[in-house]
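Below you'll find a set of structures to go through.
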Structure I
Amino acid sequence: MSATSTIQDKSLWNSNKVIQEYATADYLSKPEQTILQGLKPSLPGMRMLDLGIGGGRTTLHFAPHVKEYVGSDYAENMIDACLKRFPNPEPNTRFEVIDARKMSGVPDGYYDLVLFSFNGLDSVPTEDRHKVLEEVKRVGKPGGQFVFSSHNLRYIRKMYALKLHKQWRVFLYQFYRTFMLIYYNGLPSKYDQKDYAVLRNGAEHFSLDIYYGKPEFQVRQLQEAGFRNIRAFSLRSGEEIKADKLRQDTEDAWIYYQCEI
């Protein structure tokens, strides 16, 4: 992903169309629910940094429970949307424009919990991915928690699959989508031996380059960055995925990771 495409991405995230889509979301995915329940006893004493919050979907579920909450996004208009959605936040809650690659002004070792949900890390240029991990290590308190989701390259064959559907328009769209996946990315077998790839998966009409990684490679990347006690959670079930299952093809389009800073 080039610097130019990064600028284009930011203009997309600042667009009214995308902001309207994100501004009303209020759900937690199954793995988010699992992780929240596991953290709940510790949340009252935690300072939390919520990266890439979009329209404040996760704010609803975390801000009321933590000692201090900072919701952030690198798209200024997303933060404006959050301020409209939460016009009178509690004293422990604030919203800031922050680029996860360079969190200028954020003190070292300050946050007990850093969350980067909904695959926000995968929209960062691949060459900058390590910068985000380094910054999370810097601003996170030793022994704190880092939680994020990332697209799963082992899901790619499922992503290409055509499914019969009684509504012909739906099937026709699937056929179109599979054709476009092949057009932009080639056949899925191309990625069998790769640890990661940058794909166009259909998001925003195939205009975005999105990072996909194999789960075992993501774990290794985290270990090399100094994170410990790494756990993975299934998108479909919300349950923890055991280490010996990470190398298997899966129904999970993306996976949640929780690790110690």
Structure II
Amino acid sequence: MTIHPTAEIDATAHIADGCEIGPFAVVGPRSHLGSDCVLRAHAVVGPDTTLGHRCTVHPFAVVGGDPQDLKWKGEQVSLECGDDNSFREHSSVHRGTVQGGGLTTLGNRNLIMAGSHVGHDCHIGSLCIIANNVMLGGHVVVGDRANLGGGAGVHHFTTIGSGAFLAGLARVIKDVPPWMMVDGAPAEVRGCNRVGMQRAQMSEEDIQAVLESYRMLYREPGGDQESTCAVLLERFSGSETIQSIVDSIRATLCGKNGRALENQRTHDKTVDPRDR
């Protein structure tokens, strides 16, 4: 373990063996760093934040910052990250809020690039790439292997399915089903993430099934998605990949404003939280 003398480590923080803490880095109260983590100069790990093993926090990144939510009144809330995550320069990942369950989570082997923001109560899977200056509002869920292009903005309570691809600068205000590619402002489904499926070592049979589901759901005029989902389940019976796409679409159809998780919103949007 190497800790630079100018680093500020709270007495209640736990630093595991093999960690390297650089100049002027900060580790907040009740936080936990797993083995072999690296905090570069001026990196910040906020309070009540857990990093797994071999995570790297680059200069001026803030991991576990206070939630940017007017409803937060200083309650003890948390961020939990898995192993092998990299937080690049000036990125920020915020802790949860009581209203959202009090917890933000990241899985393993995620790359959070420079200037990007992960809002309060987000839940990020594993093997995700969140490119420079991506903006995730609060309560966003991102599935495994999703790839979010630079400058994309994601509305709060949106779900990004596993393996989905967001083009750079996309304005995402609706859920994105697994393995679909979206682009535009507002973003619409434009195709399938074939490269992502190949990288995930998906079988060619499953890849072709996803391509066919895209064609039926988004390219054939006149059909409604619920009826198409029923046809897909019958045609590709037993395919977990197609089942995940159908489940995503059906959840969105049951939600509000194109977002399944919008049903979880419990507060009155017309009342300023500062007036409560």
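Which one of I, II has Rg and Dmax of the Cα atoms in Å, for residues 110-173 alone, as calculated from the coordinates, equal to 9.7, 24?
On the way: I: 18.1, 54; II: 9.7, 24.
Value 9.7, 24 for Rg and Dmax of the Cα atoms in Å, for residues 110-173 alone corresponds to II out of I, II.
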TODO: Determine which structure produced the value -9500 for helix-only ellipticity at 222 nm (-39500 (n - 2.57) for each DSSP H run of 4 or more, over all residues; to 500), calculated from the coordinates; the candidates are I, II.
DONE: I
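For mean count of other Cβ atoms within 10 Å over residues 70-77, the calculated result is 21.6, so let me know which of I, II that is. List each step's numbers first, then the result.
Numbers: I: 21.6; II: 13.9.
Source structure: I.
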Open item on the list: Using relative contact order in percent (Cα under 8 Å, 6 or more apart) for the comparison, can you identify which of I, II gives the largest number?
Closed with: I
Open item on the list: Out of I, II, which has the highest value for mean count of other Cβ atoms within 10 Å over residues 118-125?
Closed with: II
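Only the coordinates and a few stated rules stand behind these numbers; no lab work does. All figures in this text were calculated on a predicted structure; none of them were measured in a lab. Cβ atoms are built from the backbone, for glycine too; each structure is taken alone.
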